[in-house]
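Each value in this text was obtained by applying a stated rule to the coordinates, not by laboratory testing. Because the structure is predicted, anything quoted here is derived from the model rather than measured. Cβ atoms are built from the backbone, for glycine too; each structure is taken alone.
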Structure 1
Amino acid sequence: MITANQITGLILAGGRAQRMGGIDKGLIPFHGKPLIELAINRLKPQVSTILINANRSITKYSHYGYPVLMDETPDFSGPLAGFSVGLKHCQTPYLLTSPCDSPLLPTNLAEKMAAELEQQNLELVYASSREADGKIWAQPVFCLMRNDLQDSLNAFLSKGDLKIDRWFKTVQSGTVVFDHPLAFANVNTPEELAALEEVSS
């Protein structure tokens, strides 16, 4: 059985946040605390240690006491660039990724994904959410992967492809459906932030 001790958590705070006016998303307050802090608090009990992937505000992020890793690929090339640098620095058998702007992420994220990974003998498991209308949506930036996937990912990135779902198809991957749609709610605009604060207060 995969335990928390075998998992490193990677919080992705490397994006440009253009819809937020370019403000650094992880530092935006949610119920009075920076979003990154809420992500850390949710993830911490599920993993042995945390890494933060960020491309700016490095000093502010390093105040949390965890290593802050910058992308090694230029131009904000999306979550896969974060995955790549996370895998490079991951000292445990598994890496669990989460964005910095989902303050209600599931407290059983690691547990459910680890169970699926083991039972189905997979290399990577990503989350999906079941919305109120029954539709299922992939949440690919929430995923648990084996730390030996770095070569596969780097080969994929070297072709210039940044599409996360296309990389998933090149490895043995599966998904776990979570029934609480708000668990993966993220904030891309000031309006979404206000609405999420409202429903989660």
Structure 2
Amino acid sequence: MNAGLSAHHQQLARRKREAITAAATKLFLERGYDGTSLAKIAQEAVVSKSTLFKQFPTKAALFEAIVVEYWEGGPGPTAPVPRTGDDLGAGLSVIGRQYADLIGRPAMAALFRIVIAELPRFPELGRAQFELGKLPYFISVQHYLEAQHAAGTAVVPDATSATNQFLGLIANYVLWPRMLLPDWDPTPADVDRAVDEAVTTMLARHARSADKP
């Protein structure tokens, strides 16, 4: 019985947290970060102020939680994970599609818009977006390429540069046009093609000579 109650309470807490982060994102976009109070977020999320303050004592803590949540909201627990030593092209295809799915979500575009709009007055938002969101994701891909290089299944002497190029090729098609073009909505086939082109470019540069396309 207690276990059932505990699971129920955890589910309620999770729903309230989701409502809070969704309301905060909406209000940050509409009113700006500075123009949005925690009290207004609580009202929009239909939760008590004490409930919100218990989870997020400051607006900065709430924004940081949103960043982490969005960047961890990509591949689910059943998504395939590329393994060191496996075919480089297949591994990059998995990573590329996971990344395209992540940054192609409207929520991710919304997060970038908030940061860009408020950066001059609140540079800490940019640091949170970079250090808590993009950087950990970047490092995970970098480590994959470093491991492939160490295993001899790829030639990647500069994994930092290679990671930047690979993710940049995908983001330049999937995410950045959305910042300027409200109607930018590439089809799944278009996104797949962009990922395939990025993988082909990486293989041309980093595959072993015997494996180059």
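helix-only ellipticity at 222 nm (-39500 (n - 2.57) for each DSSP H run of 4 or more, over all residues; to 500) was computed and gave -8500; which structure, 1, 2, did it come from? Considering all the candidates, the number was obtained from 1. Each of 1, 2 could give relative contact order in percent (Cα under 8 Å, 6 or more apart), but the derived value 20 comes from 2. Source structure of the calculated read-out (P(r) over Cα pairs in 5 Å bins from 0, in percent, 1, 7, 13, 16, 15, 14, 11, 9, 7, 4, 2, 1, 0) within 1, 2: 2. When mean count of other Cβ atoms within 10 Å over residues 43-50 is calculated for each of structures 1, 2, structure 1 gives the greatest result.
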